[in-house]
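I've put the structures underneath this note.
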Structure P
Amino acid sequence: MRTSLKNCIRVVLLFSALAIILFAPPSNSLAADTNGKLENVKTLKQNTVYKYDLNGDGKVESIQYKVSVKEAQHTATLKLYINKKLCLTKEEDGLSFRIYLLDLNQSDNYMDLFIHTVLESDCADDAFFVQYNGSKLFHTTAFTPKDLTKDFNIYRYSLSGTDGKGNFTFKIDTPVFSPSIGCYFSFISFQLKDEKISLTSAKTFTLSKDSKTYRYEAAKTISAYKTAGSKSVAYKVKRGDTVIFDKMYLSKTGKVYFRMINHKKQMGWIRSDLDNLFVELPLWG
């Protein structure tokens, strides 16, 4: 009797496992497959099929893209398929393409695709947002950061988030090179409204988690000031002390400052154009 009971339990467990395998949704069919919503930003991988409701009609679309490369010509060709129909073919100078999916404005019932060419050193170019209306792509809006700001050099970035109200944030690789702190990542936000993109009015920008945890060793005594651009000293860092940075501030005149935090959690600002402050800086090509 005990043996029969064990066998029965094994059979039940086996069929339960098979049911989970057979009826579980595929890993790339997230909650959006059933409720039309998306968890912030999804980076799509080429040659992978994703299923999301792109136009708010309650039906999911299958999304897939493929990239072919001609190394001799230094060109990449993108082919985007929605419901197995070729919706976009694009050839550009570069190494590849990258596509993100997001719900940029939740009130319009459309999801958005953000597409850009990938160049050497992971630089981005020829970027744009686009929507799908059930039969074709529309509402194409170019993203040209060089034209949007005179103060930042934006060449390498990744789309990191949206508030669902037309605002979106990029993780930017060193928008302003700083002799003070070297290379870093900072979050910078933009807004898409009426098919036009603008830089948000924020003047203080947050550094990424990785950049905020990098520890700098002071090569000499450094003064940190109470506010960006002021002459009032908040505290001083002695040679050999370690500090971190968490914020970047852009003044009206285009000068950049970084907020420095010492081991006592004291905060103060330094200019970005100062040199030889620290023993070693994070630098990359």
Structure Q
Amino acid sequence: MKKVMLKKAFALLLMFCFILSPFGSVFAAAAEASAADTPATSAVEIQVAYPDGTIMEQGVLSVNLSEEPGANYTSFGEDGVFLFDLPDGTYNVSGVTDFTSWKSITFYDSFTVSGGNPQTHILQLPPKIVGSIITADGADLPYGRLYLTGSDGTTTNGYVTNVDDGAFTLYLPDGSYTADFLSEWNHMWAVTLHSSFTVLNGQLESGPLVVTVPLQYTGTVTKSGAPVSSGAVYFQSTDDSSISYEGRVMNGRLSVFLLNGNYQITKVVDLNTSQEYTVNLNVTVANGAGPVNITIP
């Protein structure tokens, strides 16, 4: 019995000596290094304020770390505060959803987190811009999603907003903007718009913002005498090289929305086979008159 107790005591003594040895120091240093590799985080409170200073009460806000674009963080805001626990770095914001109005708002901002200390940041939305969108015959567009691009001369960003009973709302800094296309309205395809405007000193530079959907033109597309079942037709304006349109073909029927003017049809793509056909056909369209018929040999 005494021998067993002596053996146990000796084993404990060896373990104690090992911990005090240089090897024990190595293991302790490794543990400290592992702890040091874990980035420090800060408790961050974000408030999103409308242009008039009103704080968004409820919503969802997502941010991403600029140094690691794949590092995304999301917070559901309550009582005007979005809570995050974030490592040091600069964070980019590209939009927020307001649960009170159920509007998704595209805007661009950034903030920096450092020091591992609690901190608060207020993100102020740019000025509110209200616009309307109508069909070619002057009727309010009932619904859809409007996509725009804007530039302040240095940076170009994309924006998206919902259309409701002919109206839409955007929050935009000063810059030049183009309403590019409209989706979720016409079942045939997204409708290209080419409608530009400028925001200066928080205001529209020239009167009310009204976007008009171009007139719709129809026609046929055949290949070797047979209708193309699914395809896309590309129109290039010969009046303005910056303007182009894409039409949709379904069961041999073409649908495309075009501004009045002169166009060259440059190609047709069969979406079933991915086959591309070069076309050199000039057409003039005005006030919705006349079909656009395309024959591919």
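Bear in mind that the values in this text are calculations on the coordinates, not laboratory data. Computed from a prediction, not measured in an experiment: that's the story for all the values here. Cβ atoms are built from the backbone, for glycine too; each structure is taken alone.
Ranked by Rg/Rh (Cα atoms, Kirkwood Rh), structures P, Q are topped by Q, which has the highest value. Using distance in nm of label points 7 Å out along Cα→Cβ at positions 70 and 134 as the calculated read-out, with 3.8 as its value, let me know the right label among P, Q. For distance in nm of label points 7 Å out along Cα→Cβ at positions 70 and 134, the value 3.8 is produced by structure P. Here FRET efficiency 1/(1 + (r/R0)^6) of positions 110 and 182 (r between Cβ atoms, R0 = 35 Å, to 0.05) was derived from just one of the structures P, Q, and that gives 0.30; the source is P.
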